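Values quoted throughout were computed directly from the atomic coordinates according to the rules given, and no laboratory measurement underlies them. Predicted model only: the values in this text are computed from it and were never measured. Cβ atoms are built from the backbone, for glycine too; each structure is taken alone.
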Structure P
Amino acid sequence: MSRPLALITGGTSGIGRGIALALAPRFDLALGYATDESKASQAVEEIHRAYPDTQIKVFRALLTNAEEATAFYRQVVSDSGRAPSVLVNNAGRLSDGLFLGSDLPAYLSVLNEHLVVSLALTHAALKPMYREKFGRILNLSSISATYAKRGQSNYAAAKAGIEGFTRTLALEVAHRGVTVNAIAPGLIDTPLTRPLLERIQAEEPSLRDRVPVGRAGTPAEVGALAAFLCSDEASYITGAVIPIDGGRSLGDSRS
């Protein structure tokens, strides 16, 4: 008998890949990716080496609006033959720049890809979860939703919207056995953030001064938190937004 299915957008690299590896012992996987087919294949091979019994399907999907998100979800259900019990809204990108100097369509595309796509996917995934009286919805936020960074007003707005959506939806569906939570990572060491990490390490204040634990986090650490929130053991946790940032959101680590 097949195990429950977890759908992870952006599930073949960075944080998404860490979450996929952490969920693989308990769930079959449907992993969305945007463009890099080679990286997607590498992720599948890595997971299969560790968990050979896990069924994995990958789906190329440029998720830029609600219509694409809904079509993607229908493809996953059709190809997998079942609806996911777990949805991880992880995919998205950055397009930093000062607000007044931004091209408005490019600026708004970040809100679409992080917030609108997550809402549309959740709307599609929630219906079968509601019927089955079980489901886990996990949204990826960021400490940028709370702590301002110059040039990221679109990203911060999208992530703040994700957090408000998480809390409100959790309230609406808790009675049906569906939990809705969010993870808010700080600085995590991924291929996307490595140039930033290298720059921070060459600057003052140093990384150790900015992050109380003195280092960046890893995708595996984010994955471990995600796996717990998607488990039966976390059935009494819903509407939570949990930072995973090495204490960075606590304030100035030098004080």
Structure Q
Amino acid sequence: MTEQGRGTWHYGLVARWWDEFNVADPAELARFSAAIEEFGQPALDLGCGTGRILLPLLEAGFEVDGTDVSADMIALATDRARRDGRAPRLAVQALHELDLPRRYRTAFMCGVFGIGASRGQDREALRRVRAHLEPGGALLIDHELPYAGMDAERWARWLPGGRAGIPRAWPAEGDRRRTADGDEIELVSRLGAFDPLEQRAVLEMRARLWHDGAVAAEEEGRLTEKQYFAQEVLLLLDEAGFADVTVEGGHTGRPATADDGTVVFVART
């Protein structure tokens, strides 16, 4: 189960980690639920992963399909949905290759834009999402801005001389958690590269499976992350043919301010 050429690490043990431990924040669910109620159904979860957001929305009675570039994550989402007696339409597709048989009233992506693709592919992704929306439909993009949570050390990476020591050394240990079957998964990550001209970071991950106190398997992956500021995203949405775009602060529904590190773009067709 390796598709590392896609530019993400969401396969194998990392996909299992997402399935075991990642849950939706109530504020996320509330915002996307409100969007579906406002703009209509069916809805499309772009980059749905193992169903962190999609499955609770299905449980709430919404009609939601999902896509993800990782076949491993889609398989886990399918299994979890079946255990709950549901059979959502799930597809293994990169966003820039989006080609689904029906159109949607609402589409949303959470922490997905700029991950694992080139800038040209990101532009194509927005065009394809636009083509999959019904007239009057909407796309919501939950997006962390490059300066979110930035401290002096992180800001220094953008400045001349501030990238010495990258790649960082691997930490001696990472985040290690027990899974439902009694094994443990440990994730260890580091910054592998950062280019302020390209606005691109490369993150590296080692995932270890622990069984009976010993490492039974280890996998490595890389994730490329494009750094998009708010005005860049607005220009890309305009280029893709979206109109009436607003920017909200987090999942509050209020207009974003300069102090918001995470924003939600709401773009109408």
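Given that mean count of other Cβ atoms within 10 Å over residues 40-47, derived from a single structure, equals 17.1, which label among P, Q identifies that structure? Only one of P, Q returns 17.1 for mean count of other Cβ atoms within 10 Å over residues 40-47, namely P.
If you line up P, Q by distance in nm of label points 7 Å out along Cα→Cβ at positions 120 and 152, the top spot, with the largest value, goes to Q. A value of -13000 for helix-only ellipticity at 222 nm (-39500 (n - 2.57) for each DSSP H run of 4 or more, over all residues; to 500), calculated from one of P, Q, originates in structure P.
Structures compared: P, Q; top value of mean projected area of the Cα convex hull in nm², for residues 72-223 alone, i.e. the largest, recorded for Q. In this comparison of P, Q, the computed figure 3.1 for distance in nm of label points 7 Å out along Cα→Cβ at positions 24 and 192 is attributed to Q.
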